[in-house]
Structure 1
């Protein structure tokens, strides 16, 4: 197995059978070692290693129920693995860790917003809550422009289309500090042209130093943004590697 830096990947010692994904020589921003998750007797995620550093993206592909969302929840501290460890910048990460709220931006698979606030008010509240200070107006204006919400800045979220709602959720993570973005199907409810726009936004984030961990059903998004692609099936890694190599094969 070859990692993103072009060197042989080495599995974590003491985790026999764990799959190693994107392991790099220098310290990683996010490090999952031997992580697995079971619910009762059902194994939702088999032991897996994952390493991700700044300016890199790992994309997870797989059918619903393949383990993608489980892996994302563990990676951002919203769920605890049954076994294994999660580290952010070298230190253990848990749901109670303040860093999970100050360094990780998350767009989940369900919409979450303040229904009685306009788009601008919602983004302003998020920016203020995350210490935007004197830059709040600038952050909000930039996010509204980048996420193509300028014509809807004074609209309530309930009046937005599904694609515009998805853009609002993405804008909400762009007005706050972040070292890592964890995105669960960020392309959902977007048409092909909007997915191209999304790929551009995520590529800009990556170039600016943010690490990205995304789950997607669209190989075209993975090809446009990811440095590594991981395919899951029933909690197991069935393929992983460079996008051109993985996406050329059968990923269903």
Structure 2
């Protein structure tokens, strides 16, 4: 029986385990969409899951990467940082190419977009950045809190994530995001939520302005950051598919 989906464990150059999930369409395809999740998220985040399944039905293979994981040998937020996330994406992309996927497209949601900004984007035919985060609009420096008893660092909010000082420093000292995006040479789409509580509208337009390659800016009306309102994820996926089919 043909496999629809399977776990692929990739060993990084520093011997860490990178857990990914690969899905296959009914007809064999050499075109694959790589999904890169954001902070406080995993490959099982609804937008990642629904997006991968949507693209599979259209004939794409897919790979969902877990940048940190609970399984043996994986990274955690206590042992990693944003640059390492980007290097792990590069490692996964190289393995996918060796497995015969000659056309790799990439999606980065939220912090996953920042991860793609520091990755080797030349490995992809095109990318789509879904409500990409911005440290210019939302500087991380003042947001961190410390647990006095242990010294652990965390971000307060709905998801209070414990992380290492290395991870914090990687956020505080993140390279200029506009310089990073201006260096991208492949076709790049920016999709942003433009609902009532959207907070990345102006930063998305700023990113778009600084792109120096083939580009597209897409607003998803009445959507929030996670695109989980009824019908909004489908709008996002359709716009992304149309963009990818150009290349």
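Structure values in brief
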read-out: At a computed 17 (relative contact order in percent (Cα under 8 Å, 6 or more apart)), which of 1, 2; value: 2
read-out: Parent structure of the calculated result 2.2, given that distance in nm of label points 7 Å out along Cα→Cβ at positions 128 and 224 is the read-out and 1, 2 the choices; value: 2
read-out: Highest-scoring label, criterion being mean count of other Cβ atoms within 10 Å over residues 136-143, among 1, 2; value: 1
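Every number here is computed from the coordinates shown, using simple stated rules; none is lab data. Worth saying up front: this structure is predicted, and the values here are computed from it rather than measured. Cβ atoms are built from the backbone, for glycine too; each structure is taken alone.
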